[in-house]
Structure 1
Amino acid sequence: MHKEFEFIDLFTARKARGIIFTGEKITEEHVKKFNSCRIPVLVVDQEHEGLNCPVIVFDNYQAGYDVVKLLISRGHRDIGFISCPSEDKHAGFLRQKGYRDALSDHGILFNEALLQYAEFTMKSGYRAMEKMLKDFGNIPSVVFGATDNIAIGAMKFLHRKKYSVPEDISVFGFDNIPVASKLIPSLSSVELDHYECGTFAADFLFQLTDPPFSGGIKKVIFRHRIIIRESCL
């Protein structure tokens, strides 16, 4: 975090036209730093109620909700979810909230054993999948990982235990990283168009730094796309 602040000070001192920030989380210290910055700041993929600068985010809540709604429409009821840490508002809290609200809205009781937590790694996803099966006492019909790396780790554990994907259990990821389509079976996932978001962010920053732009836009939300591949029945 201190390295981030050093770069912000450096860009400010060298009179950069603006800053696009894409860090993993926004703390109170970030808020103070950005709000006092003498050049425009645009925050991408994170937000905080105390920020005075514009933010660009993906609708992680709706994406999580839409995946679970789709899984329910395909007949799944025991739906496991491996969440990122809830301290990460977008990848953690909001994707998990979408999962839980979709279950509730479709009359499916939430089961604590089917919600596990992992960091952003395959190894952590592997351990979370192992714990889910132990806590649940059975194998769910599908597991939804809050990131593709988590989902791939879960698949690795299932493979080690001789479970077949998707015949025994379906697996769903999030982020549509390049390797997702190349796995065997290929991984179903949620695509967030980071290229389009990055292009928009750069254009928007130029607007912020070019008078007579008067501001007014505080938040821009990008949509998502659900991609069904071989890992999900």
Structure 2
Amino acid sequence: MMKKETETEKKAALAAAVSARLTERYPAAECALRYGGDAWRLLVMGRLSAQCTDKRVNEVSPALFAEIPTPAAAAAAPVGRIEELIRSCGLYRTKARNIRDCGAVLTERFGGRVPESEEDLLSLPGVGRKIANLVRGDLWRRGGVVVDTHFIRVCGRLGFYPEKEKDPARIERIFEPLVAEADRSDFCHRIVLFGREYCSARAPRCGECPLSSLCSHFLREEK
């Protein structure tokens, strides 16, 4: 008797198929944040991206890092000056305090280096699982999936979980057995690129979509 495929196995097969098509479409799988391979910059830019577009973060960052190129420089900077530099990113007062305090902690506890472990990253001011996963994935190919608004929307439509599911922690747990740890960073970047090009929130381009034959939302709407 043929063994019945489990739900996890079905989702893993879907993840593999989605990954294959997106790899063909977006071979580079580049992070939208232009951080130049610098861990400190990625950490800060990840914090700035909360409720702000990556485009805006990229525009603000050159002037910001010209003045605070290192954690030590951030720790020594007046918080008011950091606020001025990031004002257009939104939530700038909270973000400025986080950047300064994060710089201080990195300087005092970690010798000015961004730590690799999840526990250490989560101990930094303003750093949650999304940022920790982004940093660990891009720099060291470790950590979970980066669950942002694009990822939540696209993967819900594809059928990995109900579209009403919005909890990042639950979504991250769903994907743990589906995508290998070393591949999660690229998978997430490609989902974001796909979400922007095809699967937008208000006007998805379903008729042109390279994933339509795999997509629960599209197949349901077609019936």
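Structures 1, 2 were shown, and helix-only ellipticity at 222 nm (-39500 (n - 2.57) for each DSSP H run of 4 or more, over all residues; to 500) at -17500 was computed from 2. When mean count of other Cβ atoms within 10 Å over residues 52-59 is computed across structures 1, 2, the figure 18.8 traces back to 1. Looking at structures 1, 2, which one was semi-axes √(5λ) of the Cα gyration tensor in Å, for residues 76-139 alone calculated from, given that it came out as 22, 15, 9? Comparing all candidates, it corresponds to 2.
Out of 1, 2, which has the highest value for distance in nm of label points 7 Å out along Cα→Cβ at positions 108 and 132?
2
Which one of 1, 2 has Cα extents along the principal axes in Å, as calculated from the coordinates, equal to 59, 33, 32? Source structure for this number: 1.
Taking FRET efficiency 1/(1 + (r/R0)^6) of positions 36 and 156 (r between Cβ atoms, R0 = 41 Å, to 0.05) as the criterion, the highest value among 1, 2 goes to 2.
Quick note: the coordinates plus some simple rules give every number you see, no bench work behind them. Small disclaimer: the values here were computed from a predicted structure and weren't measured. Cβ atoms are built from the backbone, for glycine too; each structure is taken alone.
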